Structure I
Amino acid sequence: MKQSKLFTKTRREAPKDEVSKNAQLLIRAGYIHKEMAGVYSYLPLGLRTLNKIVGVIREEMDAIGGQEVHLAALQSKSKWDATKRWSDKEVDVWFKTKMKSGDELGLGFTHEEPLTDLMRGQISSYRDLPLSVYQFQTKFRNETRAKSGIMRTREFLMKDLYSFNVDEKAHAEFYEKAKQAYVKIFGRLGIGDQTYVTNASGGSFSKFSHEFQTVCDAGEDVIYIAEDGRAINKEVLNDEVLEDLKLKRTDLKEAKAAEVGNIFTLGTRFSEALGLNFKDEAGKSRPVFMGSYGIGPGRVMGTIVELTADDKGIVWPESVAPFAVHLVALFDEEGKVKKVADELYEKLTSKGVEVLYDDRQCSAGEKFGDADLIGIPKRYVVSEKTLKSSDAGSLGGGSVEVKDRVTGKVDMVPVGSF
């Protein structure tokens, strides 16, 4: 991508109506556009980053046997009546509307009901199990107050996986696989060291669920962390839980954290309500045992910005950066810099390197300021100064200044070595 063709523009000042660091920087850098409170559009740079996060999650879900689908966002009332979750008294985040016929519809805030209903036509025998199905789907939640930028919104992308097993023992085995897959995901996304598997409320389904909480000043939760890496959400911290986990309150460190993922045991609540049964080996009809597993890619993206940004702008981990290299050319009047930079751009892209090439006619200060703000981890600078370095490279001699945005380390690399 040549930056002169990128339609988005950077902004010097943060929007006055944004207080969260992630939204301020992402809007200023041209990654997202705010439509209204709690609703954001993803622009080219933002979508590339979001898709990188989605790609990592997809690979790890496929690795544990997940099969990807894409379910409808529009939801009919009947399936949700069966589980008593259509009622606004039970679920207060519905966006609801009506068809011209008068029938009520809702915009899905989760998908346990429709997928359980769908599986009634797919699962009939123990031979059809185990099964795990996931999707990346836009969810809608009528939050009273949207806040924290893209970390808490009313419309957002969600990866939700659902598991179907013959019994609790089989479910527990898959649950542990999913837990370890989540650990891998957050490690690959560059926030693994700050993300803790956190014991949380299991609701009516089980004793515990597990949240993946990233220690972050912008987080809305409070967790308590043990020396061995285990953590407990403040909401469930009591003597009984401490005894169950064999932990002492004095051994725990308090921290603010942002929930970036969660995994739940659902048991047979949805299968019983919607009639999802299977015949076991003895021919007896039994309800399918279920679990659910969620990650918000946009929430992860916002959390990464909150964690890694510095006073100059965003600093992306390599795994999620929109481009691997930001090539910055400081043009000279003779055109030598442009010739070398153009050739280097072509050479890198021909090798499959993702490059954002700043070929704009503007000042060095503007280019470097934008590069810091955008936050691509590797910056290649071609200028009159770098080309005066001694090297007999095939692209005309000289060197390229290679800067690591994360560490700040700078190296001079011969042009001909690329």
Structure II
Amino acid sequence: MAENIIYYGPPGTGKTYLLQNMMSDYIDYQVSDAQIVNAYTRETKDWILIALIMIQSHGKMKPSAIQSKIDSLKLGKRVSVASVLEAHSMNVALADIIRKTPSIFFECGDGFWYVSRIKIQQNMPDFFEKFLSESDVERRYAFVTFHQSFSYEDFIEGIRPAYIKETNSIDYSPKDGVFKEICKTASDHPEKDYAVFIDEINRGNISEIFGELISLIEVDKRKDMENELSATLPYSKDVFVVPRNLNIFGTMNSADRSVGTIDIALRRRFKFIPMNPSAKAISDELTLNHVDPQNVDGINVIKLFDTLNSRIELLLDRNHMVGQAMFMSVRNADDVIRIIRDKIVPLLEEYFFNDLQKIQMVFNDLDESGELRSDAIYMHSTLSVDSYFDFVGDYLILDKKRYFINPNITETSLKHIYGE
């Protein structure tokens, strides 16, 4: 059964990362046994062997099936599949399990394990080029980012002039858009699942981009469904119907000002799944990399993260909170300082552009009497009228605060955020 899903949440909550992981489920590598044996002969790393076997089976297998496959390859070496999966697992480690890099496998229920191709590339960028460069690849998805100038002609079909060099002429015939192309491919292969991924779906003009097809994407109105619905396209005059094996996934940044204008027709035809800031995701990632999330050079990153978001929610709303993605790479206090300085502060300056003192409140930079702490993160100096003007006439000019980031943020500054 096809799905129409939009994942929404504040920036940095992993929406685009989720789409990237989902895309890997729609990529098929034709991996031969000879390629697997050759790779293992060259590298002799058990995780590479198991990863390639799982990719050959489209990324998801039970340990028993992996073990049977290894035995059939007659490698002359016993490989303990369960031990390798646990050692390179993305799941939170048990006390008696020693984890190794890279962490690329995770248990996904019903006894199945999954290999993350995104994690493989992050840890070994040349993995696919090195071991699968000769493999045939089938991509069963289309990806597009909506923006203000994106149109029906780009998404469905339209007249887009194209220069023909051979005849030195311009072709004005209707051209298929991204959505129509993937629909055609999905219709030709009803035995497989296909998907279209739409990043920043709320930034486009939904009514204009989907046009008359907004009704056709409903699951019960797909091809061969009980309420099948078709439409005649305006340019090609083709009779068009959306196939039942095409999933539509989108992302939406809830902090974006255009969220409130989302077409009600879109809301009725998609399932909306929230992606909220997750301290647990930070804890799991840091723990996986042998970093104590509650003691990064004395800084409790989890408490800092939760406190920042609670203050932002109080001063603004929950749609503008800080996402966990910003903290996933933390390894020491300098990383936390860099994230605050280079990522958090610019974001807060956008949120509170007309009231910058609230940024000081977010960081707890003001003491009980409202005075600026000496080690504040977001500091200010005062532009005094008397210092710059000898005469102001009838103008009422008030002193003004000039805000700036402390160039010497310390661990103590960070601890002040959560009250230590």
Structure III
Amino acid sequence: MKLQDLDIIVTAPPAPGWGGRYWILVKVTTDTGVTGWGECYASSVGPKAMRHVIRDVFERHMLGENPENIELMFRRAYSSGFTQRPDLTVMGAFSGLEIACWDILGKDRDRPVYALLGGLMNERIRAYTYLYPLPHHKLADFWTSPEQAGECAAEMVRRGFTAVKFDPAGPYTIRGGHMPAMSDISMSVAFCKAIREAVGDKADLLFGTHGQFNTAGAIRLGQALEPYSPLWFEEPTPPDMIEDMARVARNVRIPVATGERMTTKAEFGAVLRAGAAEILQPALGRAGGIWEMKKVAAVAEVFNAQMAPHLYAGPIEWAANIHLAASIPNLLLLETIETPFHDQLIKGSLRVEEGFVPSPTAPGLGIEVDEDLARAHPYTGDGLHLQMQEEPCDYVNGNAFQGGAPATEG
């Protein structure tokens, strides 16, 4: 069995676009007619350029290869062009293609992917959700309303979730670490207070920051949140500032989580060695694929750290996350996004049930992709999957991060 054909579909979820402006789906077919699906979570170049990168990685390192030889293909891509170091764009391309290889192998053997990764460890996978506006909430108001966040959190607990994520600290800027405005700290405290009052001890609070703060600012903010006992303080400093993140971890009594912007064991290993995080959040469509993150999970065991696969993409990456989560002993949580489009794209083949995801039993990733639906929603914009503002922190009027889908777009 050899890898033979590649098709790339860039699909755009309907507004407001939870999961990003577009998802890059790859369809790989073997010479024996077995088809596998993957998703490339790469957003540092536009989707038109990324198509060329994906095809180059496939044709250069994978075309004509046996899909079993994942280690070999990874080493080719990782070493490409005399690099042998993490390359976010190349690894983003390879990751989606690697996921498709696992889908092929599972289908060829009539086994779910996790069965090929050491077998089933977790029959039910604890899931968490980001707090998105409820139908009666106004999109523009929700992101700065602790009361609406508390209302949404209570509804998520009613649906069975035992953990909810939110990130009211804003802004989402290209300028690197900054000192938070006092109003941002006050807003963050108000969110934690309202959500904790709404859910009590029925759910964990997951506080996100998207790497916005300098070290001193992250410590100030984190210490202000301690009375509400969040389960994690996500990416408190820029992701490349590992030693600084470790200083935050030593000075804030909230576990630090990081990883959605990292790729390969080289970067995750550096985080663990520095003591910068207790919780790793790989995005499997970017981080090197399923096999590479299985290795990271094993390394994390040595450091008594846990895994919480990240999702701000489509349901194919989610499926890959689920199979990794099903196979590892040090799983903490699995991120999920529930929208009609996510569900329809995989024809309802994977779903959250009362806050947990049952491990799939169907072959491969366990999904059926609605290819016609994906092609019927092509991305026609010129923005990146996620974009960061150029304006600095507003110390006068306050700041708001609108969940990755600005109200002006929806």
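Odds and ends about this structure:
- Entry that produces 17.6 once mean count of other Cβ atoms within 10 Å over residues 19-26 is calculated, selected from I, II, III: II
- Structures I, II, III were shown, and mean projected area of the Cα convex hull in nm² at 31.0 was computed from II.
- Comparison of I, II, III - label where mean count of other Cβ atoms within 10 Å over residues 187-194 is highest: III
The numbers here are math on the coordinates, done by the rules we state, and not lab data. From a predicted model like this one, the values you see are computed outputs, not experimental measurements. Cβ atoms are built from the backbone, for glycine too; each structure is taken alone.
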